Structure I
Amino acid sequence: MNSLKKYVAEFIGTCVLVFFACGTAAVVKCSTENLPGYLLTALAFGLVIVAMAYSIGNISGCHINPAVSIAMLVSGKMNIKDFCGYVVAQFAGAIAGAAALMAFIGKESGLGANGLYQGRVLASIGIEIILTFVFVIAILGVTSKIENNAVCGLVIGLSLTLVHILGIYFTGTSVNPARSFGPALFVGGDALGSVWVFIVAPLIGGVLAALVYKFLQLKDEK
């Protein structure tokens, strides 16, 4: 039953992330030419994480991102059963959030889907690995000490805002396979054709962050 509650929490959190954050990107027409929309989108992603961290963090840890879950798995903070359950719940939540968003604004809005940087696959993979690495290593660091619990949500939310402020210019910023898959599934076309980049690259970034943090971790933190 406890595992089921965790999965439901992850479903809800990811659904909220896609609906509110991707929804903001779509309705404010986020682009580098539209600075207010650009910054609002970055803030929306960060603020959703803050809200969800203090809502469901005590239930599931508020991963709402397969890249975070795989980092926890590699770090030994999660077993394979829960990892699979989390990922399924996250993808289902993202699909539900994107479906709800589409019902209100239509798929023509783009639903906040990601896109390749100048059509370049390798460049897009590279930037997503870097962005995800920075985001996930921040999560691993701030959650490594119990005394940080009170500020974890704020730090993680601000870290996500940070990577969006740069990353939106390149790919729209994924750093989250579920967040990318939900909108792409309904938008279709190029967004769906390239979504594998935004699944694979964040997972690589998450694994790298876990391995690097494990190497850097001090003995008293292990």
Structure II
Amino acid sequence: MRKETRLIIALDVLDAKRAVEIAEATASRCDAFKVNYPLVLSEGLGIVDTLGRFGDVLCDFKVADIPATNRLIVEQTFDHGASGIIVHGFPGRDSLEACLEAAQGDVFVVTAMSHPGAERFLLPQAQQMAQLAVEVGAAGIIAGATRPAVLHELRERIGSLLILSPGVGVQGGSPTEALRQGADYLIVGRSITQSGNPPKAADEILSQIQGADAMV
């Protein structure tokens, strides 16, 4: 992905028309668009091809299965023009390596999700998932902006790998703090997609990103 604005817009909507409207209106303001299962299940994988006209598309499929199944999911995703895919590391090294082998772009490994329930099972394993991402040669990890201290620890563990940080806005994560603690990109969804003016909402996030960069 390019790294110009450091903003990834999560198209958390259910219909192609709305997704395309937002993508077209905000394409100059972000480095990529993220799509999740709700949109793809509603419209089919062809929506990835469609959105690719406006920029890089990151598929947040959190792939977590046996190696053979992972490989098929990843192949289908990239065959439809995705630039990257988000996967889980907890199924094990062989399952993660299958994702890397099948990928035709970037693979990002979930380490610390942004919601409260992640504290019970995922957070205790975050460092191990991050280390696995380093060992297999993933492009980077996913680490929520809602836990700046964890994000900082993960940055120290993974070195130069990329960190994509969701949880900004509606979930309460601070753009400034996430960037200060090591995030390379911010993933922002509902604060933009559910606003009355997505370009304006994106500009507000960008102003915070620029402010954080000026502080470094």
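Here, each number is a calculation from the coordinates, and none is a lab measurement. Only a predicted model underlies this, so the values are computations on that prediction, with no experimental measurement involved. Cβ atoms are built from the backbone, for glycine too; each structure is taken alone.
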Starting from the value 2.6: which structure in I, II was distance in nm of label points 7 Å out along Cα→Cβ at positions 173 and 197 calculated from? II
Comparing I, II on relative contact order in percent (Cα under 8 Å, 6 or more apart), the highest sits with I
Once distance in nm of label points 7 Å out along Cα→Cβ at positions 101 and 165 is calculated for all of I, II, which comes out largest? II
If distance in nm of label points 7 Å out along Cα→Cβ at positions 133 and 157 is computed and equals 2.8, the structure in I, II: I
Distance in nm of label points 7 Å out along Cα→Cβ at positions 13 and 149: greatest across I, II for structure II
Work out which structure the value -13500 belongs to, where helix-only ellipticity at 222 nm (-39500 (n - 2.57) for each DSSP H run of 4 or more, over all residues; to 500) was derived from one of I, II. II
Matching task: 22.4 is the computed value of mean count of other Cβ atoms within 10 Å over residues 53-60. Pick the structure from I, II. II
